[in-house]
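So, here's a batch of structures to check.
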Structure 1
Amino acid sequence: MISRERVIEVIEHRKADRMPVYGWVRANLSKEISAAFGSVEAFEDRYEFDLAHLFGGPCPFREADFQGLRDRGGGAIEPAAMLDYVLSDPNDQSAYDDIRRQVDHHKTQRGRFVYVQTPGLFEIHSWPFGIQDHLMYLALNEAELAELYQRQAKWNQTFAMNCLDLGVDMIHVSDDWGGQAGLLFDPVLWRRLIFPYHKTTCDAVKRRGGYLSVHSDGNISQVLDGVVELGYQVVHPFQESAGMDLADFKNRYMKSFTVMGGLDVQTTIGFGDYDKLKREIERVIRMFADGGLIFCTSHFVQNHCTIEELTLAYDTVYELVRKGE
């Protein structure tokens, strides 16, 4: 069974030959990994990663444009000021060259399952607004935000279709909704303002037969039923350090979606406690010995993690998943 087949088996709620493995390791540790292994790609090959998280393609916003908007707004950008903003062209095919290269490297040459980073409606608009002002606008400027979210949803749909045309397996929407104890905003507001515009992209991807995943940091338990309704097949990371219990996932949601996660960067890896690290990896892998989990970090491994600790973690994972434990 090649890696791509293994991941699809787990997403489709069947038992694969072993648990698929991945990790968000590149962003903060590229230099250290390259010094130890020759390159990040060599690290991925050494531990036989089954997935690849692709970045690239056009970006809807341009940072250089925001300064003028801030100057005119006295330092802040309000939703009304963004209504006339012209998003980039999601059909600019030259902007997809790096995704083409990554699909060839990971999927064509190595048989991996590939998924592409896609802007979330709340997360992407926190870039021009700032998260604090954005949360305020949810309460004060709902109509304008609905228009902005609808526009972004149409952009995302076109982006997703172009990525599927290039051979991407899964559209991965990154949209941080959670804090440590619950949503950053009212779940009723999420249903009214976030849900409909996620549905635009989700429905289009499902019509094409692509897979869907969503990332949110924090505790999003209050909207998991809505996530299921949208048709997301993978949820990343189901953050235990924010009060989301993997045992609860097994009991309530395992038939509805697959979790990608299990290695918490907030509490487990990068803190020099090797015994705890190994115990946690063993606990999670044994909990999902019969499927339901794509083993992955909960976010990017932070730069306080040593290469020795990272190597220990993935040596442990490599051994355990091949023992079937």
Structure 2
Amino acid sequence: MRIRRRKFLQWTAASAVLPFAPRLARAQAYPAHPIRLLVGFPAGGQVDIVARLTAQWLGQQLGQTVVVENKPGAGGNLGAQAVINAAPDGYTLFFAASSNVVNTTLFAHLPYDFARDTTAITTVNSIPLVLEANPSFAPKTVAELIAAAKAKPGAISMGSPSAGTPPYLCVDLLNMMAGIKTVHVPYFGENQMVTDLLGGQILVAFGGISSSIGHFKSGKLRALAVTTAARLGQLPDVPTVGETVPGFAASGWNGIVGPKNTPQDVVDKIAGAVKTIQADTKFKERLSTVGVTELVMSAADFSKFIVAETEKWGKVVKFAGLKPK
């Protein structure tokens, strides 16, 4: 009787564990197959360059391939929509950009709320921006650009990447703070904008450093100013816009988010892997070569950061009366 009772208890205990076994196996196995990392911009631009670098290192850390997929359109909105509609299993992630929080206010009828409908996992990097020009552009400084724009309002065309990106906002921010009027020419993606800068189809633009830093070094493009509050180590001789226009400062950022309700264990694993590679000197050096720096933040802090950034840029969009172009 005692033996039978013991076996009964063993069977009962085993049965109690069975419903949880698949869940435990999934958690232990993650990631069991390749992960998709969606990017809301075309290949070759600032966000795409950093996303591919991050995907390579993250894949090595997780022991699984991280495949970058470009889903460009509407300033990153199409990529965000795709991840929001995906299963919250950790296998479809989004390389979020600051444009995604800007778009919350910029686009009046988005079918989602970015802060509410995603799971913040981790920040990856901050993005210094640059006011860049074709060498044939007559003004050589921000002061000369402002003087030329005031002398002939509307005569200077100024490019930017997709709607909602920080460089896009910088054009109108400079117009507003410097009291000038330029013609804003937003592009579908940064790669095409840089191509047109190189070809002289447009002579001056705001963009990320990653896609242009090589052209600065070769002399094919000229950096007039950076948008950060202080000068950058990558371009130490380039002044800030704020040195001419006091108070002007803007930067972008990237981070990884998942669909709403992504399991906490998956969040922790990805966040931990990113934190590990951010501490790697070689990864930091690779980020530096494309003009960005690591931005370390916990999932909880990243979630609060998204809300704060949404409010900050929302005020700028409303004040300037910006609309998608």
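No value in this document is a laboratory result; all are computed from the given coordinates. In this text, all values refer to a predicted model and were calculated from it rather than measured experimentally. Cβ atoms are built from the backbone, for glycine too; each structure is taken alone.
Summary of computed values
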{"read-out": "Origin of the value 23.2, 102, where Rg and Dmax of the Cα atoms in Å was derived from one of 1, 2", "value": "2"}
{"read-out": "Rg and Dmax of the Cα atoms in Å, for residues 196-243 alone from the coordinates reads 11.4, 35; which among 1, 2", "value": "1"}
{"read-out": "With mean count of other Cβ atoms within 10 Å over residues 100-107 derived as 23.2, matching label from 1, 2", "value": "2"}
{"read-out": "Entry that produces 26 once relative contact order in percent (Cα under 8 Å, 6 or more apart) is calculated, selected from 1, 2", "value": "2"}
{"read-out": "Among 1, 2, which structure scores highest (criterion: distance in nm of label points 7 Å out along Cα→Cβ at positions 212 and 316)", "value": "1"}
